[in-house]
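Each in structure tokens, the structures are laid out below.
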Structure I
Amino acid sequence: MKKILVFAYYFPPLGLSGVQRTLAFVKYLPSFGWQPTVITVGDIGYYAHDNELLKEVESLGIRVIRTKSIDPHAMRKAKRTYAMPKEYLRKIYSTLTEFFLIPDTKIGWKRYALAAGIKELTEDNYDCLFSTAPPYTSHLVATQLGSMFSLPVITDYRDAWVDYPFKRYITPIHKYLHQKKEKRVLHLSSAIVVAAESIYTPMMRRYNDLFSSKAHVIPQGYDPSYFMNNIHNMSLNKDKIIFTYSGVFYENRTPSYFFDAIARLLKTYPKYQSKIELWFIGVFRDEHKVLIEKYGLSDIVKVWGYLPHQQCVELLLQSDVLWAMMIDDCSTPGKIFEYIGAQKHILGCVPENGAMARIIRQCNGSVVSPDDVPQLVKTIHTILQKAEANILPIASKEIRDMYDREKLTRKLAQIFDNLIDISK
């Protein structure tokens with residue numbers, strides 16, 4: 001069994017979408033001849049914790065090394081799970097911290113992760129190093145250790161770094177420093193994995209051959225084991241047609257357009273007042289709860305809050321329509337692939353010519369421009385009619401197989417294997 005050392009700040013028991021991709025990789029890598037050891041942060045405060053995922057890690061026998069850190073989450077350990085700040089406060093905080101901390105607020109984890117990595121690599125033999133970001137501090141750690149111990153390094157981009165659209169560069173010097181650090185990371189990387197074409201394309205334009213000669217696209221996906229364990233929930237007899245959103249609204253992502261469309265729909269077709277429900281799974285801010293009252297939807301909205309991943313899957317399987325909302329086309333959030341795994345009709349309020357739209361159409365879903373409320377009303381009405389007739393289209397098995405995380409991990413393992421063969 002070949003051995004790989006993984007650097008991932010976000011890892012169970014931390015929750016939210018940032019942990020799912022890494023967890024799936026380390027879960028399935030042993031099936032393809034690679035034994036992972038994970039270096040991550042220790043017990044810290046965060047917006048969500050999922051102890052069920054932690055139990056899964058423990059049941060798999062994955063070795064996890066937890067370190068100290070000096071960062072905003074680590075300093076709030078006393079209040080382990082705490083609420084997300086209001087969006088305007090989060091933006092102010094983000095702007096202030098980005099002025100002083102490069103590449104991110106987790107730079108205080110670097111020295112501890114480095115120390116743990118040096119100790120582990122000195123005491124045991126590894127074949128490769130793997131880091132996943134954000135936070136991009138993990139790439140700094142892995143590439144530095146790769147140079148020190150002459151090991152191949154694979155850097156994984158779940159989101160873009162320099163080209164991330166919500167990144168606020170206070171001055172041109174700040175952007176220059178970020179680009180300089182990223183360029184060095186790419187230079188020291190033996191292979192680069194990105195989670196979406198929308199990450200690949202701007203990096204290709206910015207770094208040319210330095211990036212393209214090493215880059216691979218391995219998309220986000222879904223873990224089929226979660227859905228097989230809960231498949232009995234797919235065929236429940238119920239009176240309501242349930243629209244579900246899973247995830248967090250932040251930056252320019254808001255439920256307001258969807259709420260507006262539903263309110264208009266109910267005014268035009270009042271019979272649906274008793275036939276539909278809107279479910280929200282995940283951290284849901286108070287400012288968005290106010291919108292529920294504003295549009296008079298309290299009777300049909302259920303906010304579940306953050307749930308362990310298995311419970312989230314159960315609710316997806318009980319739903320009829322799963323919807324996503326993005327004003328931009330800067331990334332491909334993991335929720336879309338969970339929606340594909342749930343075998344439900346997908347409603348995408350996303351840019352009509354973007355990567356998200358292509359994936360949703362590929363899955364026989366419905367696509368509407370995110371802020372086109374009149375068209376959204378028509379689309380939802382059509383979906384309701386198809387739901388009543390039990391003819392809502394879903395993704396084919398061929399498409400579902402494309403995003404199966406076990407199969408995607410096989411691709412990652414092949415990259416590792418190729419690097420080992422080259423080094424020999």
Structure II
Amino acid sequence: MSAFIRLCNIGLRGLTLATKFALLLVLAIYLDPAEVGIYGLLTASLGWLIYLVGWDFYTFSAREIAGSGKDLLPSSISSQAALYFVTYIPITIAIIIAYICGVKYTEHAIIFIALFILEHIGLELGRILVAIGHPLLASFILFLRGGVWCIALVAVLALAPAYRELSVVLCFWLVGSASAALLGCVALHRLMGATVFLGPIDWRWTLKGLKVALPLMLASLSIRGIFVADRMWIESIVGIDMLGAYVFYIGIATVIISFIDAAVVDFSYPKLVSAVKNGDARSYLREMRIVWLGVAALTIISGLVCWTFLWNVGEWLSRPVYQQNRFLVPYLILCIVLYGFSTIPHLALYAHRRDGSIVASQIATFLSFVGLLLILPSSLGVMSVVFSMLIAFGLMLFWKGISAYRQGLLS
């Protein structure tokens with residue numbers, strides 16, 4: 001049964017990613033490259049804000065829930081909800097101030113605020129479902145967040161030229177996020193009962209979690225920061241049209257990471273955490289072998305598929321900016337492949353609570369990326385970003401791999 005569930009989970013993730021493929025392709029066909037570039041900036045900024053507002057608290061709470069069972073769940077949900085509500089307020093105010101001050105690309109501020117809140121709620125609900133052993137349901141919620149609305153939008157953009165605008169894309173996205181958040185709440189209510197959202201707020205538990213999560217939040221923001229800084233840098237040195245081409249290629253290349261999460265991480269990290277907590281070395285080693293095989297196979301296979309797809313589609317797209325920048329494809333695929341392989345030592349370090357190694361490696365990765373951007377000549381254009389990313393992700397893989405190996409976590 002577990003193999004069947006895993007297959008269904010991969011299928012749902014694959015369907016979600018296929019719709020994102022289709023959406024990016026349709027945006028590249030029907031929207032101006034400048035609008036595709038702005039879409040890329042908004043999505044990257046949204047992803048970074050979601051990690052900021054979430055404090056990366058799930059890195060603590062998921063381990064606690066996976067290791068302690070479901071009794072902790074009601075108090076955990078209430079405590080996290082209180083924490084997140086407190087952080088929504090200053091971020092929302094900051095976005096409104098940026099809009100009032102006329103900061104570049106903030107004309108969609110209201111929808112952006114609603115999106116970051118609803119996307120964060122859907123993300124956290126999915127993480128909770130994974131932690132309590134329902135990854136398939138989490139993937140269905142993800143399908144609502146990133147699949148169903150894309151299918152509807154693709155049909156509208158293809159059939160109704162009057163609606164080929166970025167604002168329409170964001171409105172469809174908002175409906176999908178709201179639906180996913182609602183379904184997640186209903187699912188937890190059905191699984192755990194009415195009291196699942198009525199647990200006591202445990203601020204002591206929250207503060208304990210923040211001590212663990214804050215360093216990991218810095219690590220996550222560092223990695224996410226790379227996918228914001230790259231877009232800002234490209235827009236500043238070569239323009240928004242060029243950014244549109246980059247967003248299209250990197251957006252599809254990152255599908256590799258999503259496949260790894262769906263097929264390996266969502267299933268393996270609760271088992272690894274539980275095995276370490278229970279001192280079950282045999283189960284840990286068995287699960288790590290599955291991680292090795294799964295990550296290696298998926299990274300190589302999906303990397304080759306993405307490479308072939310992007311290379312051919314880049315030639316087929318009519319807008320010259322996509323054809324002229326098709327040379328980026330192999331470099332971007334290699335960047336994501338390096339990122340993908342770093343998942344193996346990352347999971348080993350995470351399961352053993354070696355958070356210091358994770359934090360140090362990811363902060364160093366971001367600093368090296370930014371440092372290289374400042375050192376490399378701007379005359380390299382977009383390749384200054386690509387070279388910086390290659391070296392930074394190579395450093396992350398090396399650092400995490402050496403750390404896990406020296407501590408005997410990969411044997």
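Please treat every number below as a calculation from the coordinates, not as lab data. All of these numbers come straight from a predicted model, not from anything done at the bench. Cβ atoms are built from the backbone, for glycine too; each structure is taken alone.
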Subject >> FRET efficiency 1/(1 + (r/R0)^6) of positions 195 and 363 (r between Cβ atoms, R0 = 35 Å, to 0.05) - structure with the largest value, from I, II >> reply: I
**OP:** Can you spot which of I, II the value 3.3 was calculated from, given it is distance in nm of label points 7 Å out along Cα→Cβ at positions 35 and 227?
**Re:** I
Original post:
Taking FRET efficiency 1/(1 + (r/R0)^6) of positions 251 and 299 (r between Cβ atoms, R0 = 35 Å, to 0.05) from the coordinates of each of I, II, which one would give 1.00?
Top reply: II
Original post:
Comparing distance in nm of label points 7 Å out along Cα→Cβ at positions 27 and 339 across I, II, which is largest?
Top reply: I
Original post:
Here Cα extents along the principal axes in Å was calculated and came to 68, 45, 44; which of the structures I, II was it taken from?
Top reply: I
Original post:
Given a computed value of -28000 for helix-only ellipticity at 222 nm (-39500 (n - 2.57) for each DSSP H run of 4 or more, over all residues; to 500), which structure among I, II does it belong to?
Top reply: II
Subject >> relative contact order in percent (Cα under 8 Å, 6 or more apart) derived as 15 - corresponding label from I, II >> reply: I
Original post:
When Rg and Dmax of the Cα atoms in Å, for residues 179-402 alone is calculated, the result is 18.9, 61; to which of the structures I, II does this value belong?
Top reply: I
